[in-house]
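Pasting the structures here.
Only the coordinates and a few stated rules stand behind these numbers; no lab work does. What you see is a predicted model; the values in this text were computed from it and never measured. Cβ atoms are built from the backbone, for glycine too; each structure is taken alone.
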Structure I
Amino acid sequence: MNVKKLISNLITVLLAIILLLTLTLAISTKLSGSAPKVFGYQIMTVLSGSMEPSIHTGSIVAIKPLQDPKNLKVGDVATYKSLEKQDMLITHRIKGIKGSGSQLEYIFKGDANDATDPKPVPATNVVGQYADVTVPYVGYMLTFSKSKTGIVLLLIVPGISLIIWQIISLWRTITRLEEQKKSPESPENV
């Protein structure tokens with residue numbers, strides 16, 4: 001009986017932790033309007049296969065915010081704001097560096113792409129450097145968790161399930177105590 005209770009408590013705690021982490025990431029993403037941050041690193045989802053096999057589609061990657069883009073060198077993997085869509089971030093490898101000072105530009109290329117990105121990227125568009133941290137497939141879950149269906153399935157359903165589980169557990173405990181009270185063998189009835 002103690003093993004069952006231990007496993008039940010462990011599952012409850014695990015579900016609560018997962019629920020809180022998912023809730024925290026979802027809320028921080030919505031409030032900030034950008035990628036969530038963990039220990040100062042931005043967590044981003046890889047949406048394309050342009051960096052395969054180094055970084056797989058559906059992975060999440062940690063991006064270290066840049067203090068000074070001049071510290072980047074050829075071969076580094078960095079994230080930059082797209083020149084066409086400012087709200088789109090692209091993570092590619094630096095293949096070349098042009099200019100200096102306020103004219104500093106980077107030439108990027110995805111590892112799986114045949115050609116470099118169409119235009120050199122100004123240093124002001126580079127937002128971070130890849131921190132060599134990749135977690136495969138979690139990006140699919142994060143992307144799903146941001147959708148309406150994902151919020152319902154990953155936050156609301158587990159939350160309601162935990163509440164119902166605790167109500168049932170409380171009900172069973174109360175019922176058991178009442179039965180013990182009514183039992184003729186109970187010391188109170190003797």
Structure II
Amino acid sequence: MTITLRCRCGQLRGQVDSRRVAARAVCYCKDCQAYGHFLGTGVLDAAGGTEVAATLPAAVRFEAGLEHLACMSLGPKGLYRWYASCCRTPIGNTPRDPKTSYVGLVRACLAESDEQLARELGPLRCRVETQSATAPVKSGGLSTAGVVFKVGVMLVKARLGGGYRENPFFRSAAGEPVKEVQVLSLEERKALTP
């Protein structure tokens with residue numbers, strides 16, 4: 001089954017193979033919060049969290065509007081954070097090394113309803129970095145360990161099986177992103193921290 005990937009204005013579109021999504025989670029880390037402030041589009045929930053679906057980049061297919069795909073990083077060693085430049089919709093977060101075959105797709109780009117996502121991907125399994133939340137949030141406990149295990153297995157299989165080579169965010173396994181990366185300066189990064 002596929003899930004529709006779409007930016008808010010509909011110019012960047014694609015599909016996600018829901019069978020390859022390992023888990024759903026909400027991250028409250030300061031970096032995800034800074035990224036939400038960078039986009040300025042109400043990505044964060046009431047406690048400063050960002051919902052993500054952990055999957056393989058190979059599960060993502062862009063169909064239209066690739067010219068609107070943009071990339072930034074909060075610093076010279078940070079994750080690559082992909083978004084639609086046309087309407088500043090977050091798309092996902094990837095490691096800098098494509099051999100680590102992971103993308104955390106941000107809920108804002110998944111067009112299905114919450115009910116459809118729960119049917120296709122399962123329920124939200126965990127909440128991480130809750131100490132950075134801007135309001136009280138219950139941590140994930142044992143469910144977090146299960147999610148980490150599932151994602152770890154997914155990464156190992158992609159690495160050993162060569163699945164990491166199929167990645168729409170990179171031109172090659174050598175690590176060249178498909179778009180130029182805007183790396184924020186320390187001052188720019190600090191300005192995004194509330």
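Values as computed for the structure displayed
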| item | result |
| --- | --- |
| Value 10.4, calculated as mean projected area of the Cα convex hull in nm², assigned to which of I, II | II |
| Answer label among I, II for the case where relative contact order in percent (Cα under 8 Å, 6 or more apart), calculated from the coordinates, equals 29 | II |
| Structure with the greatest value (metric FRET efficiency 1/(1 + (r/R0)^6) of positions 15 and 79 (r between Cβ atoms, R0 = 30 Å, to 0.05), set I, II) | II |
| Parent structure of the calculated result 0.95, given that FRET efficiency 1/(1 + (r/R0)^6) of positions 151 and 175 (r between Cβ atoms, R0 = 35 Å, to 0.05) is the read-out and I, II the choices | II |
| Label whose coordinates, when helix-only ellipticity at 222 nm (-39500 (n - 2.57) for each DSSP H run of 4 or more, over all residues; to 500) is calculated, return -12000 (choices I, II) | I |
